[in-house]
1. The value 2.8 for distance in nm of label points 7 Å out along Cα→Cβ at positions 65 and 137 was derived from one model only; which of P, Q, R is it?
2. With mean count of other Cβ atoms within 10 Å over residues 49-56 coming out at 20.1, pick the structure among P, Q, R it was computed from.
3. Assign the value 18.3, 63, calculated as Rg and Dmax of the Cα atoms in Å, to the correct structure from P, Q, R.
4. For Rg and Dmax of the Cα atoms in Å, for residues 129-184 alone, the calculated result is 12.9, 35, so let me know which of P, Q, R that is.
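Derivation of every value follows stated rules applied to the coordinates shown; laboratory data play no part. These numbers come from a predicted model, not from an experiment. Cβ atoms are built from the backbone, for glycine too; each structure is taken alone.
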Structure P
């Protein structure tokens, strides 16, 4: 079993369990931030599962889902969950989500049906992070120019919001679990972005490990940050 396949399978397992956990909480409590986080982790899972398929066989549909989920949607939806927690007044968070939904609805069919793909670059156990530029050439006919904007916004919202929350709880000297949990979320949010940097530096194989570690850290941080505070005796 190749490293790409093994890491992708583990990432799909972790992110799938995480998505189900958050979405179950949303179903019970109906909080907007839980739905946003659950959607983000569902995107994380779909991207990882598509990556599993693409290590074994070429599929234009799974390639489009891999790119759309991983490069466009995962980070913004996870960041949107943090936006809901930090911007509780007014309709700012809801308006940002409406813009996110608009981009999602617009880019999904574009990725699936209207972006030219060159499947001849694919090989069994191909490192998709290394060859995706050959499969999806840059240009106005692709969705690639959305990726920097969406990933930057999502990473800033998720990581920046987690750091802000950690510092806030630390300054108030309350809920130490939330301090540690938010630091884990920040670290987990940075790792996939670091994986993208490694691709540009010529180390694409490390991106798979960064994706797996990112999912684990965000999951652990979420569980720690949302642990109920102990009641006073």
Structure Q
């Protein structure tokens, strides 16, 4: 099973850090944010990783290379102009193959164990078009995104909602009707939800959307306690 890290964002709210450094290479606890994902993926049994990039993307390639030093095989999907989440994944499908793959936002920090999401180890590939990892609503996103009912993810504002973590297992067929270009992932997921083809789980471990200096400082505090 392959994995994809989404690393094309500009990280404008993290300026001036991201003026000359791509957001995934911003450091916390002595390591670049993307390194935490890569180490966790390796521990979970993933060996092939695709990384998309746009803003200062060559720095990511120069820093990580082909991944050999991490025990991984890394391939890149350069975008030039950002294609948003959906468009970025669609562009990379030729590198990801025909089987379900794990996708992780490059601008989060989490202690989520990816092992159970790796069908190569669990032996249980997803049966639907998508499987989302949801988390408790953070203070900066109190309304949440989707409801989770008996393992099924629904787009229903009348139900209590959780926040999409940026971690999911997606089947390439989720994008069967999509076309090349910039588009968001959420509408594609909502279409699949309307057909009952999205499952999910509630992750209750540590998770931070590292979108601001304050949240980057939160990750630093977590890592300081861990060490």
Structure R
């Protein structure tokens, strides 16, 4: 069994419970949207656990959908809700992301598997086998690229924007640190792509574990109580 992915899954779902409990106490749409992002993250690592025991076309598609398409985009959307408090921009972007996500789900689950599925090896990481098994249409590839660009811009842009707010107003340093950690953690699995190409395929699982731990630290920082000096300047979470 892939114990690293199992640990990542358990931590992720504990994280989701923490997000929802804070939402129940404090409110904050960003917490709900982050919960969606972490649900995809957890489904991705859970599918790795299952695929390390047996092959499932459904689990393979959930793994690709979660890890390659939706996790970063929804975590980035949560960061947008955290930082953009005025106007309807965040809500409009969320609606568009929801529609694109539904299209992605429909396309991916309609995608056929190749005959290579019969040769699937449970003792080999899915990251080194999925390209030969999953038929990705042009639409799936384009949506994968667009969703990752959106997620990266939202996460990195959110970290930069919160840093700018701190520099300008000298308030909410905790959100600067929190957003930087969330961005770094969410993008950590993507960084493992270089190691996979170099043959270090197990680095994906390690990066996922490191990623969720770093994002949890980011969540604690981003939602920490502001100092009394700055609490008056910002609405409560």
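1. Only one of P, Q, R returns 2.8 for distance in nm of label points 7 Å out along Cα→Cβ at positions 65 and 137, namely P.
2. P
3. R
4. Values: P: 18.0, 52; Q: 12.9, 35; R: 16.8, 52.
Source structure: Q.
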